[in-house]
Structure 1
Amino acid sequence: MQKFLEYHAEQVKGVISGWDRLAFRGTLQWIATLNGLATFLGVRRIWLKDFMAWAKELTRMVRRSCEQTAEALGIPSIYLDSCLTDKEALARRTAEQLGIQSGPICRVSVVEPCYAPSVVGNRASGRLELVMRSRKCVWEYFYFDDPQVGFGHLRLQTWAPFTVKGCLNGRHWLERDLAREGVGRMKVGNCFRAIDNPERAQQLLDAQLACDWPSLLSERLNRYYPVLSGLFEPQRLNYYWSAEETEWATDVMFDNTATLDRLFPLLSRHALMVTDSANVMRFLGQIPAGAALPRRVAGDVRGDRRRRYEGMRVKHSHGGNSVKMYNKAGNVLRVETTINAPRGFRVFRPDARGGRGEWLPMRKGVADLHRRAQVSQQCNERYLDSLAACPTATTLGETVTGVCSRSKGVKRGARALNPWGEKDHRLLEFLAQGQWAIQGLRNRDLALWLDCQANERPPDERRRLSARVSRQLRLLRAHGLIRKVPKTHRYQVTEKGKQVATLVVTASNVPSKTLMEMAA
């Protein structure tokens with residue numbers, strides 16, 4: 001993202017990158033599946049006909065323990081009639097009313113959907129069977145404002161397999177760290193409008209990556225649900241912790257709200273019109289850097305722009321993962337990568353036997369959280385680098401005047417470009433694609449852009465198309481829109497090329513009435 005920061009250096013007063021929202025899940029793996037639960041019941045010598053009574057007794061023990069824990073902590077217990085109630089807002093109001101600055105806030109009990117085992121009869125076989133299905137049960141929430149990690153919550157499914165879910169926020173954690181060190185800051189919600197020492201804030205965010213997540217989560221689990229440690233005695237079951245959803249945010253703090261109010265409409269329009277949805281797969285690392293974009297993208301790739309309560313949001317999503325950009329707290333431009341389906345990414349795992357190791361699909365387990373942070377940061381940086389090409393200072397005429405005149409190349413002159421002509425406009429659309437930023441472009445890439453069936457043409461037609469593409473590349477090079485990479489057959493799009501291409505493509509998609517209003 002260095003290009004973006006350099007381009008807006010005079011307006012940016014700080015930037016931080018780190019965890020935003022982290023949604024965790026704790027699973028008792030032995031009893032979380034039908035086969036595992038059947039094995040566990042066999043070990044405990046519990047018949048299927050007695051399963052429901054056994055499970056109800058465990059539920060009663062868990063709920064009674066939660067009541068006792070809330071009383072011991074001196075916090076209120078709140079029972080909700082509807083699961084649609086905003087429980088986080090309720091917890092924050094409770095903390096404000098009780099004057100709680102740090103520590104446990106409240107216990108909330110509510111009936112919500114869950115995925116749990118039941119015993120049903122099979123008419124065909126005349127036997128009882130264990131099945132996993134959706135049902136409802138009571139969930140026990142504990143909200144807290146932790147001295148270390150800040151505001152968050154844990155919630156327990158009070159019916160087998162007693163799944164635990166929780167949510168923490170890296171920005172709340174950072175606020176606690178900054179307060180301990182006496183660093184001045186201005187925070188709105190989960191966003192910092194200003195930090196006196198952004199460099200130190202980034203160091204504190206980086207330190208979160210070294211966290212021992214199983215220990216941190218298990219410690220809080222034992223604090224609020226102590227009954228779980230002895231619930232299955234003499235067997236002792238430990239929770240396996242995974243990250244169901246992670247949000248990694250890069251916040252660019254501008255000097256004032258007016259600056260971002262002027263820039264954001266341009267950036268959001270650029271993100272939707274120039275950065276097409278297929279390129280989102282490039283940002284998310286779903287397509288290798290050196291590979292051309294496929295003619296058809298597998299899966300559902302979407303891009304949209306919506307107006308939120310705080311401002312505008314642009315979001316691109318694919319396969320459960322997304323990258324989005326929005327203005328927040330007035331002067332903060334946030335680019336955020338959300339990962340729900342990590343198996344689309346790769347993580348290097350060393351061989352336990354001392355071998356070389358290999359790259360394998362990323363797991364949801366917290367063991368791969370550090371790699372997930374790396375992937376998310378790279379996605380944010382690629383997205384911000386693509387925004388660096390959005391012209392925000394020069395006018396349309398100033399940007400394209402040079403290419404509209406005949407150019408004198410190194411060996412021979414080149415004709416003027418006609419940005420609004422069909423052929424030349426198609427060339428500029430090609431340059432505006434974000435995938436050429438890493439490995440550059442080749443003759444065959446432009447050939448496929450001009451003719452999607454180029455690889456299927458007869459050899460004579462392919463040679464003629466290659467020759468025509470070479471002339472077009474020479475034209476772009478003469479105008480300084482691309483430059484050749486030494487000792488290769490690749491070309492890199494220059495900064496001038498990015499600015500000219502993105503401005504022309506963006507302007508060509510804006511309604512004439514809007515252009516007239518902006519000009520006025």
Structure 2
Amino acid sequence: MIRATRTRLLSAAAAVIAVAVVVPVVAALSSRAEAPSFKEQACSLPPAWLERTLEGYSPDRSGQIQLLPRTPAYFSSGAGGWSHSGPWPYLQDVPIVFYGPGLIPARGAIERPVTMADIAPTLARLMGGSFATPDGKPLPEVATVEGSLRPADRPKLIVTVVYDGGGWNVLNQWPGDWPVLKMMMEEGTAFTDATVGSSPSVTPSVHTTLGTGVFPARHGITDIPVFVEDGAVVDAFLGGESSRLMKVPALAERWDEANANRANIGMVGYEPWHLGMIGQGAEKPGGDKDDAVWLDIDTNEWISDSDSYTLPDAVASAPGLEADVAALDAADGERDGAWGEHAILEDPARLEETPAFIAYHTRAMLDLIEAEGYGDDSITDLMFTNYKQIDRVGHYFNMASDEVRDSLAATDEQVGVIIDTLNREVGRGEWAMVLTADHGQQPDAGAVNGYGIDPLEVVEDIDDRFGPITKQVRPTQVFLYPDALEEQEVEVDEVARFLSDYRLADSTIRPDTRLGGAGAFGPQDRIFDLAVPSKVLPTIRC
């Protein structure tokens with residue numbers, strides 16, 4: 001069984017986050033050992049963790065310090081939520097499944113290492129082309145060179161579905177709630193040893209890897225915030241205004257250009273961060289206005305804030321949200337404006353958090369496919385979509401919550417709706433689907449007896465020591481103000497050494513806190529496994 005296979009693969013990763021016990025210190029506090037050198041820190045990491053960190057680093061975009069908490073400590077969001085960024089297996093392990101009845105071979109589980117960067121080259125081969133990248137390779141189990149599809153047999157439409165935050169640790173948390181995905185794994189080709197391949201494992205970075213076939217070190221979307229030429233730190237997709245910070249073209253762009261912009265290219269997502277799947281649209285010389293929409297979460301309306309993309313009428317006017325909300329409201333037998341314990345169904349700005357919006361999302365995307373003629377001719381069209389609720393409610397409630405379970409089940413059900421519609425409207429054997437996730441999720445720190453590091457506390461401690469130099473502490477890197485460093489006469493190495501020596505007692509108001517189990521450490525032990533100047537990391541040889 002695929003699920004049993006994957007459970008074995010994840011047993012070690014699960015142990016990583018479930019080993020700590022918080023107990024008061026009864027004996028003397030642990031001694032304060034000297035912080036290791038930058039090289040010692042880097043070389044003490046498992047090689048895969050270090051490689052993923054390097055694949056996620058770009059000197060002109062990343063923060064000046066690369067940072068990894070020491071298990072069982074990890075970053076909270078600073079606002080009561082849970083982060084999901086890092087090189088650890090429980091965040092990196094994701095499903096990658098190719099499915100298409102009558103088109104994609106039913107090979108079942110394939111247990112060999114692959115990464116998110118392999119998806120784009122594989123799609124290119126399915127379309128009859130090639131897409132060579134330094135990071136990704138076509139997966140021969142899906143489409144071999146010798147068995148490449150003839151033009152008449154190539155898919156008319158490929159739909160890529162991303163379960164945002166739906167990595168294997170979330171799927172294994174709720175093993176009975178994704179029957180459609182299980183069916184796809186058994187009747188398609190499922191890579192059960194797939195990883196993101198780079199860290200930070202955050203939405204914009206991973207979706208751009210999916211779209212381009214290269215890791216952030218090359219495509220430049222290294223995190224949610226990135227440095228730009230003038231030293232400013234900005235949103236990686238400039239809030240939807242532009243995708244110009246992508247350094248390489250997406251597969252969709254190259255395919256569209258190769259076909260004189262006659263291919264339909266579309267993206268239905270929740271944030272501009274998903275634009276990395278399709279590229280720059282008309283902003284790129286030679287490109288055209290691809291279909292691309294995301295949400296204004298205040299009004300709950302589909303929008304497209306850039307002149308480089310088109311907001312199709314079929315999405316903007318998609319009907320049925322009120323009926324979806326009413327059905328969810330009545331599901332528990334009482335019409336009370338509530339989803340479970342949450343009285344939010346009468347708040348338009350919060351509907352996108354609920355399973356009702358998952359059904360509406362599907363309807364809007366299928367309306368777009370029909371209205372714009374996706375899959376109507378021999379040129380392969382590409383549709384990319386991200387279902388955000390699994391991740392969104394995971395940030396609010398943590399991955400072990402009923403809200404995540406409900407969102408996962410509802411998303412899986414809607415994938416079944418997409419499959420049925422494609423079989424009926426495009427035709428069996430005429431379409432293919434790729435389903436993956438961009439990362440796993442964190443459990444609640446208290447539930448696994450871990451420790452949630454508050455990034456705002458770390459910012460405060462850095463600035464107390466060096467002056468107001470810190471722009472942002474992210475779960476895997478630190479952004480410092482270049483001008484403030486110069487004004488305060490502070491070197492990045494000094495800040496990195498400070499964080500290398502940062503102790504549990506420095507981060508918590510409870511000086512008696514001690515973390516037990518396999519990852520045991522006490523108040524005077526370091527809280528970070530890695531705190532190294534970013535520019536130094538690529539030069540280290542272990």
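Please treat every number below as a calculation from the coordinates, not as lab data. Predicted model only: the values in this text are computed from it and were never measured. Cβ atoms are built from the backbone, for glycine too; each structure is taken alone.
Suppose you compute mean count of other Cβ atoms within 10 Å over residues 111-118 for every structure in 1, 2: which one lands on 16.1?
Details: 1: 16.1; 2: 19.5.
Matching structure: 1.
So helix-only ellipticity at 222 nm (-39500 (n - 2.57) for each DSSP H run of 4 or more, over all residues; to 500), computed for just one structure, reads -11500; which one of 1, 2 is that?
Working: 1: -11500; 2: -9000.
Computing helix-only ellipticity at 222 nm (-39500 (n - 2.57) for each DSSP H run of 4 or more, over all residues; to 500) on every structure in 1, 2 gives -11500 only for 1.
Assuming 1.20 is Cα Rg over 2.2 N^0.38 Å as calculated from a single structure, say which of 1, 2 it is.
Working: 1: 1.20; 2: 0.96.
The structure behind it is 1.
For relative contact order in percent (Cα under 8 Å, 6 or more apart), which of the structures 1, 2 scores highest? Display every interim value, and only then the final one.
On the way: 1: 14; 2: 28.
Comparing 1, 2, the top value of relative contact order in percent (Cα under 8 Å, 6 or more apart) belongs to 2.
Work out which structure the value 2.9 belongs to, where distance in nm of label points 7 Å out along Cα→Cβ at positions 135 and 431 was derived from one of 1, 2.
Numbers: 1: 6.5; 2: 2.9.
Here the read-out was taken from 2.
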